[in-house]
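The next part holds the structures, each set out as structure tokens.
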Structure I
Amino acid sequence: MIGTNIIVPVRINSSTPLNFIFDTGIRHTIITELWPQDSLDLRYAREVVLYGLGDGEPLSTYLSTLNSMKIESLRVDTISLYALKQNIFQLSKHLGSKINGMIGYDMIKDHVVKIDYIKKLMYLYNPDTFKVPSSFREVPITIEDHKAYMTADVTLSGQEHKVKLLVDTGAELALWLVNSNFKHYEIPEKSIYTYIGQGLNGEIFGSVARIDQAEIGGYHFKKPIVAFPDSVAIEMIISSNERDGTIGSELLRRFHVIIDYPDSSMYIKRNSHYNQRFTYNTTGIEIVQPYQNLPFFEIAELWDKSPAADAGLKVGDKIESIDGQSVSNLSLIQVKDMLRKPSGKIKLAVTRQVGEELVREKIKFKLFKL
């Protein structure tokens, strides 16, 4: 686990071990970046165009077919994968560890998949012999276009909605809800307009706010944090299957999760993460780690009119300490967690290059409260 991301070791054909995010929101394997120590041979590849989330241009990439992929003892010999020409996701910098891409439906579609977020283990079972533990609750799902969808009930601004959600272990937020031609949500007044994520076709912006309640398989969550992406960024993807949004890893990690793809079934059981508070980075900055082996944490993005921008922070500033605690012995995920304060003030010590001089500044500012 890196944050709420599930990382699995994968070999492609005769490759060196590669690190992939397990992402139930995609069908094909996507190679996003390779490192100097990585070795990889692909079967025949041709250039294709990919469409996905984001309001930028379609993405030019290479499609390679009939590849062999192996996770531990599981081997599949008919895998199609995409190799991106440009490293648009910058996953390694954003997660602070070497990441080569994402794997999804094609690798596990013939199995029952159990995810234990507490023990950090993923189990793959033969569907013919698997028996569901009696302690798990069933959540009906459908498999459409090689992805799993479920229904949930959400309440916001006093109104209840039944929603169709993509089950997406690769989405780091709890929930996305999307305004469309067939359903409209009134975004709570207390919200933040911010960067939400990176799609295949560009960055995704939108509003983030707390809603009254979400109910998943009989489990109720009070005041979860929900993202409302700009509809233009995801209009084509959403309209193709009339879904209302996404349930992501920030909510899924509160359960032991079993997905039975062959039988189109899903089962959940609450775990020790269940009652943890929903938090969000309300500073308005995105931190990356440009060099994997160095405790160097840099502001990569700074959102307009955010508390950090108003306080004078700048893109390129290096974070030295947060609330007086040095970050030199921390991982990138630990640094990001320190920025997820529910409210109050935060004090950052940063260094920045001013001409030929390196300047150190201490900047304190009030956080937006969600």
Structure II
Amino acid sequence: MDVRVTNSTVRGRTRAPPSKSYTHRALLAAGYSDGATVRSPLVSADTRATARAVTAFGGAVAPESEADASDADALVVEGFAGRPAVPDDVIDCANSGTTMRLVTAAAALADGTTVLTGDASLRSRPQGPLLTALGDLGVRAESTRGNGQAPLVVSGPLRGGEVAIPGDVSSQYVTALLMAGAVTERGVEIDLTTALKSAPYVDITLELLADFGVEATPVDGDGETLDGAAGAAGFVVEGGQSYAPAGGSYAVPGDFSSISYLVAAGAVAAEPGEAVRIEGARPSAQGDSAIVEIAERMGADVEWDREAGVIAVRRSDLSGVEVDVGDTPDLLPTIAALGAVADGDTRITNCEHVRY
């Protein structure tokens, strides 16, 4: 077989896909509420898994209009008001690790037993630290195979309390406990036994919780309040809170993990004299917005109008740089691709947690 590969160019205007990370959290937060509308969601296999879990707990998720749910501009969520019912069947999280971790903590609130599983890939991913944390909080939380991996069995109810958990395996453990802890009787205090990796993902959670009227606080080693998750020694979320977004709805922002691919495409292959323009790039807590600064350091011609939420990128000569992805693991593939076409060496460091 003969294959001919030729250069291509790109130009024009496109819109960033909605954020999957925010969509997962928004659907579950709406489930924790009395009901809310999630606008501009990312509808995908992973977020459908979270929607199924909300339904299994006694809520419901449906498109706002008669249009096909795959193209939904908004999803109307009937919540379970912070008190998930015991599911009638096993919750299948498919291939969504975010769903499994966030829903495992939600399942701990139910006054009964929930079983969670997923596909072969998901059943190989670590859940042990979260199970141990829930166990320390008085919940039965076990791996059926005793290896810290799904299928999982969780029996509540979770009342709250103090718990220690590592921060360097997955920030999703912290997110799961914060979201569930807000509706417990006693609240949850989390002490990190190792430094927190992917802190911006916890910042996403803190931002979304605030938008749903829930207060959660990062603290340093002396218990003093911090402005964000970076450098936190722990987190505190008071119990007895209610989820309720302003006006009854929440809008999902554009996804900077996906925006990173478009930024890279513009920097590498924009038609000479033209720019790739990316809409929906409004500032948020997403750590992956660092792709703009990284691309600029590599020599890319990037302009970001933050107020309008538009990024313009032009083809540029790139040079290798060193990039720490400790807080931005999802940028590793994009940076690797840029590094492959840049002059010189590109070093991607602090990425051991990506293996998880």
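Where a number appears in this text, it was derived from the coordinates with a stated rule and is not lab data. Small disclaimer: the values here were computed from a predicted structure and weren't measured. Cβ atoms are built from the backbone, for glycine too; each structure is taken alone.
Tell me which structure, out of I, II, gives 15.9 once mean count of other Cβ atoms within 10 Å over residues 120-127 is calculated. Before the final figure, lay out the partial values.
Details: I: 13.0; II: 15.9.
Matching structure: II.
Using the calculated result 24, 18, 17 for semi-axes √(5λ) of the Cα gyration tensor in Å, for residues 16-215 alone, pick out the matching structure from I, II.
Details: I: 31, 24, 16; II: 24, 18, 17.
Going label by label, the one that fits is II.
From I, II, which structure was helix-only ellipticity at 222 nm (-39500 (n - 2.57) for each DSSP H run of 4 or more, over all residues; to 500) = -8500 calculated on?
Working: I: -2000; II: -8500.
Only one of I, II returns -8500 for helix-only ellipticity at 222 nm (-39500 (n - 2.57) for each DSSP H run of 4 or more, over all residues; to 500), namely II.
Which structure, out of I, II, was mean count of other Cβ atoms within 10 Å over residues 184-191 derived from, given a value of 19.1?
II
For distance in nm of label points 7 Å out along Cα→Cβ at positions 8 and 288, which of I, II scores largest?
On the way: I: 2.8; II: 2.0.
Largest value of distance in nm of label points 7 Å out along Cα→Cβ at positions 8 and 288: I.
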